[in-house]
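So, here's a batch of structures to check.
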Structure I
Amino acid sequence: MTFHDMSLVERLLIARRGTSYFAQRLSEVTDSELDGATLLAGWTGRHLVAHVGYNAAALCRLMDWASSGEETPMYESPQQRGREIDEGSTLSAAAIRNLFDHTVARLDEKWRTASESAWAAEVRTAQGRTVPASETIWMRTREVWIHAVDLGNGGRFADFPEVVNEGLLTDIVGMWRKKGEGSGLVLAVDGREPIAVTDEATTTTVSGGLEAVTRWAAGRGSIGSTVDGAIDEPPRWL
């Protein structure tokens, strides 16, 4: 069963578990450590937490769109997203933590009060995809679980529910294929049929457990996986 095959209640539970996981990791980061680097190049902890907070606010706008029928995009422009993150990173540590707590609570309220018709209403993502509002659950699930690892203080893909790692790997491979990336790359997850990203002859095989292969594919390092071939780093997927 994939994430999208699960009931609404089950999907919301996994998203909320991810939020709690991120919050726990964040609580173990000191205010001074927020000034340090994360696993995302060029981003400090301040940038990362601001991003996660403003992402929740952006998803709130999509839920408002779904509930009211009045178009409220995630962002006014591509520049808005970057500007929010940069400005948010200049807030005090206490304000950044409050931003995360406040936007998380707002999004959860939007989810709790959404009607059946709102969940089915079509909205548009920042990438231009038209999706039902229920897709916001998966969009948020990806954010909080992955970025908990990006904080760099002990978060692990091995802690993710299996269905989250499976969904991430499916998304990543799908994006590579859409962008024409990953020529000759094969992902060999233990106990599963290997995934050939393209039809070309194999030049690189990445093998390991689901969580390790997903971590590598997501660009978060090769811990637990074996990379055999010409490709050292995965193609970008976002």
Structure II
Amino acid sequence: MLTPERQQIILSLLKEKGVVKLQELIEETNASESTIRRDLIQLEEDKKLKRVHGGASLLQGKRNEPSMTEKSFKNLQDKINIAKKAASLIQDGDSIYLDAGTTTQQMISYLSQKKLTVVTNGITLIAPLLEKGITTYLLGGLVKGSTQAIIGRSALDSLETYRFDKCFIGTNGVDLEYGFTTPDPEEALIKQTAIKLSQEAFVLADHSKIGEVSFSKITDMEAAVLITNKSNENIQHYQQHTSIKVVTT
């Protein structure tokens, strides 16, 4: 079987099932394991699929974005571990920006530093921040229903009046070529601006975001430190472009 024909079978199975196992691809194509692995590497490099442990999965749609409810239950323990690590980087007296998102929200439980000031565009972050007695500023603007993030021109104008010691940003994709990305251009602009206004910038992403690409670019990988929860076979390539803090517990 020729390589293009074999790879088309792989992509057809992915479209049908979403996720396929390596053994299943071997059986469907009558090819060796090494041949299928080479196909998967090439197809991943061509941005047609994402390799996962034991097989492959479809890439997420460039503008697909789960709701806050869906995100809250996905990879929860991974997000908690990442959040705990991120919170440990904050010092007494810091002024920080917390991006809207489920991982940044998890950080709040681990904030015990004194005299913190937090600016956020996340509606869901307000109550837990106030419960901790943290001085909190909320950006003004349009409330986006699906992510409960405040976006738009007013939010951007408000954000640009601040300067931060550190910012903590969520992302939907982490890719060597395309950097950090997210589905919504307006959210991307808020995230990008917060990074520019911060002395130190951190992007929080569980391992499922590595290798993904969404519609709107936030910034290049060199612009922020990536905090993720697991190493993988390609992590050394990412370390050439950004500092990485990998949470292993």
Structure III
Amino acid sequence: MVSSARRFEGRTVLITGGLGGIGLACAKRFAAEGASLALIDFRQDRHSEATEACRAAGAAHVVVLSCDVSDEGQVDAACGAVRERLGGHDIVVNTAGLMLFKPLEDFSSDEWRRLLGVNLLGPVHFTREWLRHAAPGGAMVNIASVHASMTTPMVAPYAAAKAALLSLTRSAAIEGAAKGLRANAVVPGAIDTPMLWSNPNLQSGAEVISAEDIGTPDDVAGAVLFLACDEARFVTGASLEVSGGRLARL
């Protein structure tokens, strides 16, 4: 259903990891409020499905681009293509993420580089392009994680990257202020996505999450839209927890 409030009409929103999970939930919510969308994703198997869903939701335009967010050259090329085809990327939402589960002593240097590349350097690359090219009034929203402050075994690189992402968000907010740009982060808890259910601690029963502690991608998308819209014009450098209160009890 197309929203009666079209806060993003005439604006372009670039979303990494935009073909599934939290990214696609955000895309459909932005689409319902009139945005043009640039969906950036490494996988392309859901290209047609995601495009149709966003158009049905009300997107003005939808562009889908393949990109490894950890690759600086690919990010530069993707952002250039978005500017050429849609006129800009004043709103950027970094949702692309990668998680592996191993004891800390078993992670190789290559695995650390790959995980940091996707979860931290990816947002770094898009932040640079956003700071260089976004018009005043632009906004960035980074999807962090409760693992940034309260973590569990076997996810050390992911947790470290998400903690650094909160710091990156604060830096982007400080340095973007003079250009009229805002940067904030959403800190999700347990969200019903494939990443959650791939956790071997959950699969083995070593960790148990009650149903009331599990949110939906749309719960996160609602917070993202608020931080990206003009109603949040005085919010920057902030981290908004979306965990159903779970982090407060950990």
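None of the figures in this text is laboratory data; all of them are computed from the coordinates on show. It should be emphasised that the depicted structure is a prediction, and the values quoted were computed from it without experimental measurement. Cβ atoms are built from the backbone, for glycine too; each structure is taken alone.
Hey, Rg/Rh (Cα atoms, Kirkwood Rh) derived from one of I, II, III reads 1.03; which structure?
Here the read-out was taken from II.
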Distance in nm of label points 7 Å out along Cα→Cβ at positions 48 and 96 from the coordinates reads 4.3; which among I, II, III: II
For mean projected area of the Cα convex hull in nm², for residues 56-111 alone computed as 3.9, the structure of I, II, III it came from: I
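Matching task: -10000 is the computed value of helix-only ellipticity at 222 nm (-39500 (n - 2.57) for each DSSP H run of 4 or more, over all residues; to 500). Pick the structure from I, II, III.
Working: I: -17000; II: -10000; III: -12500.
The read-out was computed on structure II.
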Read-out distance in nm of label points 7 Å out along Cα→Cβ at positions 8 and 120, computed value 2.8, structure in I, II, III: III
Given -0.29, -1.03 for log10 I(q)/I(0) by the Debye sum over Cα atoms at q = 0.09, 0.18 Å⁻¹, for residues 40-151 alone, calculated: source structure among I, II, III: III
